[in-house]
Structure formats: structure tokens, C-alpha cells
Structure I
Amino acid sequence: MITVSHLGKIYRMDGTETVALSDVSFTVKKGEFVAIMGPSGSGKSTLMHILGALDTPTSGKYILDGQEISKLNDDELARIRNQKIGFVFQAFNLLPRTTAVKNVMLPMVYAGGPPTSRLQRARQALTDVGLADRMEHLSNQLSGGQQQRVAIARALVMNPAIILADEPTGNLATAQSAEIMAIFTKLNKTGHTIIMITHESEVAKYAKRIIHLKDGRIWNR
């Protein structure tokens with residue numbers, strides 16, 4: 001599903017170079033649940049941006065679902081983000097005065113398609129994450145755990161190649177975190193490929209494999 005080969009990322013500003021990633025290589029098979037762990041400054045945020053087609057590497061290759069992402073232009077990257085990648089963020093990134101079901105419909109609105117089909121798919125996605133009774137609630141009327149469930153439903157609705165979760169429990173209490181990770185575990189068991197960025201070892205334990213980053217490189221402990 002994913003091949004990352006000798007990936008490098010250098011930021012240049014005012015004549016100064018900062019190496020964020022250096023010679024990073026790994027693969028993720030279809031149906032895997034992988035956690036990427038590392039301390040602040042390890043390069044995991046940079047790697048997340050590249051995996052999410054939000055940025056491009058300085059060197060190396062990133063192949064997602066058979067397509068090389070590292071050489072695409074901005075329009076092509078936007079299409080990949082919409083069609084191939086389901087994002088789940090720490091801050092939820094929902095529209096606050098919009099209903100749960102309309103938040104989930106947003107990726108389909110950008111992609112086009114019949115409005116009736118969008119509504120049906122959004123309702124099904126919310127049902128799958130246990131929010132069948134909260135579809136018409138505004139997102140700012142929901143608890144943090146419920147908002148993250150809406151975000152997961154939104155990530156699922158385009159049937160993406162991968163789900164990319166960036167610190168998905170970072171804003172949640174312990175009990176809510178366990179509920180969210182139970183959903184990810186269930187999704188993985190039904191065949192979804194999940195890559196999760198986290199600095200919490202307790203959260204990373206839910207994954208089947210952990211990739212450790214340190215100083216921009218993969219660290220084999």
C-alpha cells in the first residue's frame with residue numbers, strides 16, 4: 001500500500017538548512033495498523049505531512065496505492081488528499097455550527113456526486129462509529145470523544161486507501177481515548193489500513209507495528 005524510499009526533507013530559510021528527515025525508508029502493507037512514534041523534533045510531523053500529501057520531500061520517493069506522490073503538483077496532491085487519504089486530527093477540525101452529518105458529507109461535496117448518495121453514505125459512516133442518534137447535532141454540541149467519532153466517520157466516507165491519524169487522542173480524557181482506539185482497532189480488523197502519529201506509548205500499543213523516529217531517522221531499538 002505504501003512504500004517510502006530514502007525520503008529526505010530539508011527546510012531552507014535565510015541561508016540556513018534544517019534537516020527534518022534523512023534517508024527514511026519503510027513499507028506499509030494493505031490492512032496494517034502502524035504507529036509512528038517519536039519525541040518533539042524527531043521529524044514525525046514532517047513525515048505525517050508528506051504521507052498526507054500536504055508536503056513533498058526534498059529527496060526520495062513516496063508511493064501510495066501504486067502512485068508516486070512525491071512528484072505531483074498541487075492540484076494532483078489535492079485530489080489524492082480527497083480520494084486516497086482519510087484524515088483524523090488531534091483538534092478534530094470540524095465546522096462548529098454545522099451538523100455531524102453535514103461535516104461528514106464535506107469530502108463528498110468537494111468530490112462531487114449525487115446529494116442523495118452523499119447523505120446515505122454520511123449516515124452510514126456515523127452509524128458505523130456509534131453516532132446514529134447524534135447525526136443532526138451541531139458539532140459544538142458534542143463531547144470531545146463524539147467529535148472525534150465524527151472526524152473518523154468523515155475520514156471513512158470516501159473509502160480511502162489509508163486512514164492517517166495525527167495524535168487522535170491528544171485532546172481526549174483517558175476513557176474517551178480508549179473508546180476512540182477501540183474504533184480504530186475495529187476498523188483495522190475490517191481491513192482498513194491505518195497509520196497513526198503519536199508520542200504516547202500507551203496509544204501506540206494498539207498498533208500492530210511501531211516505527212520509531214529520532215532526529216529525522218528511523219531508530220531501531
Structure II
Amino acid sequence: MRVEIVHEGGRYFERVLARLSEVSPGLVDAYQLPRSLPPVLDDAAEYLPAELGAGDVIIAINIHPELLLEIPNMVGGGSTKALIAPVEDPNWIKPGLQRQVTQACAQNDMESAFPKPFCALEPGTPTITEFCDAYEVGAPTFRFKLEGGTVAEVEVARGAPCGLTDFVAQRLVGLPADDELPEKAGQFHHAYPCLSSMALDPSTGETIMHASLYLIRDRVKEALEAARKAGPT
């Protein structure tokens with residue numbers, strides 16, 4: 001599955017590109033868009049790369065609103081079957097823009113997803129499910145192997161596209177498999193660190209960074225409970 005990333009640069013994009021490219025070398029293309037653009041564009045299409053649309057999935061990371069809205073119209077009817085626009089900051093994609101892009105995708109027979117944050121992405125539609133499976137990306141999914149009261153192995157079936165889940169998983173190995181494990185996972189989450197915004201999200205009353213933190217703690221807790229029920233392997 002080929003993926004195209006459109007972005008304006010930055011550390012978060014670099015992490016996502018590195019993680020996806022590691023999983024599927026040679027199948028991820030990236031196009032950097034101009035940073036300084038006027039609020040209103042006369043022709044949004046002229047700022048998008050002409051070659052865009054060769055991939056199965058386009059990931060749009062913090063790009064100009066009019067460019068995001070133009071993508072479905074530009075690539076619709078071609079190879080691209082899904083647009084994923086993660087929301088790592090409340091200002092990246094406002095609710096009104098999300099509704100417009102969702103509608104534009106539907107009109108062009110494209111799936112769309114706006115995970116907030118990206119590590120909350122859940123497989124739900126055919127192409128996005130295929131993407132999650134192929135790139136092992138999505139809401140963290142752990143499988144623990146316990147031995148002698150400690151975490152002997154951690155498998156990450158799906159994780160954050162920025163690599164944070166893998167970072168946490170590696171550091172859980174060898175720790176006591178006790179009720180403190182989710183909190184320790186949260187400490188490793190901060191150590192990476194998560195690049196989601198600490199700005200308050202008006203739609204939830206929480207920060208997106210905290211949403212990421214709560215998600216990984218909950219998934220570690222779930223995996224620990226499942227491993228305890230399964231017993232020694």
C-alpha cells in the first residue's frame with residue numbers, strides 16, 4: 001500500500017515519515033508545501049504537487065485549510081481511496097473545515113478520518129483498515145507475555161505513527177507486571193516526548209496530549225489484564 005504525506009515540515013512530520021518508512025520502505029512519498037500562504041488562495045490547486053494522487057492513502061499534516069479542502073477534488077476518481085488528516089493541535093483543523101473535507105471526500109468516493117490525535121486512529125472503513133494493518137498504525141494494541149511476575153515480552157500490533165508506542169513498549173519489558181504498570185507507561189509517554197498540543201481542546205475540555213496519554217495508559221491496563229487472565233504461556 002502506497003502512502004503520500006503532504007506537510008509543512010517540522011519534527012512531528014519527521015517522526016511520522018520515519019516510522020512509516022521503516023515499516024514499508026520505498027512505499028512512502030512526502031511532499032512539503034509552502035508555509036507562508038495568504039488566508040485566502042485564488043487557486044489552491046497550484047500549491048499542491050502535480051504528482052499527488054498516486055498513493056492509496058494521503059496523510060495531510062497541518063496544511064493550509066484550503067489546500068486540505070482541495071485534495072479530494074484534485075485526486076478524486078484516481079488511485080487515492082482515503083484521506084487521513086490527524087489533529088495534533090485544536091488549531092490544525094476546525095470542526096467546520098472537517099465537515100467540509102468529509103463531504104468533499106464522500107463526493108469523490110474517498111474515505112476520510114480525522115484522528116485526534118493520530119494515535120487514536122481506529123480501523124473502520126476498508127482502505128483505512130488496510131492502512132492500519134499494513135503499517136501497524138492506530139490506537140495502541142499491546143500483547144504482553146508475563147513470566148515470574150514481570151513483563152517478559154511486549155508485542156505492538158498497532159501503535160502511534162510517531163513511534164511513541166514502540167518507545168514505551170521497549171521500556172516496559174522487565175518491569176513488574178503490577179497495577180503500577182499503566183502509570184509507568186505514562187511516564188515513558190512523557191519521556192519520548194509526545195508532540196501533541198497542550199492547548200485546551202474546546203470540544204473535549206482536555207488537551208490532545210492528555211488524550212494520547214490516557215489512551216496509552218488504558219491500553220496497557222487492558223493488555224495487562226488480558227495477559228493475567230491468559231496465565232503463563
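Every number in this text was worked out from the coordinates using simple rules, so none of it is lab data. Just so we're clear, the structure is a prediction, and the values are computed from it rather than from any experiment. Cβ atoms are built from the backbone, for glycine too; each structure is taken alone.
What to note about this one:
- Which entry (I, II) yields the derived value 1.02 for Cα Rg over 2.2 N^0.38 Å: I
- Origin of the value 14.4, where mean count of other Cβ atoms within 10 Å over residues 6-13 was derived from one of I, II: I
- Computed 2.3 for distance in nm of label points 7 Å out along Cα→Cβ at positions 110 and 190 - originating structure among I, II: I
- Structure from which 31 was derived, relative contact order in percent (Cα under 8 Å, 6 or more apart), options I, II: I
- Comparison of I, II by distance in nm of label points 7 Å out along Cα→Cβ at positions 14 and 198 - largest value held by: I
- Origin of the value 0.55, where FRET efficiency 1/(1 + (r/R0)^6) of positions 46 and 174 (r between Cβ atoms, R0 = 30 Å, to 0.05) was derived from one of I, II: I
- At a computed 4.3 (distance in nm of label points 7 Å out along Cα→Cβ at positions 22 and 38), which of I, II: II
- Taking mean count of other Cβ atoms within 10 Å over residues 30-37 as the criterion, the highest value among I, II goes to I.
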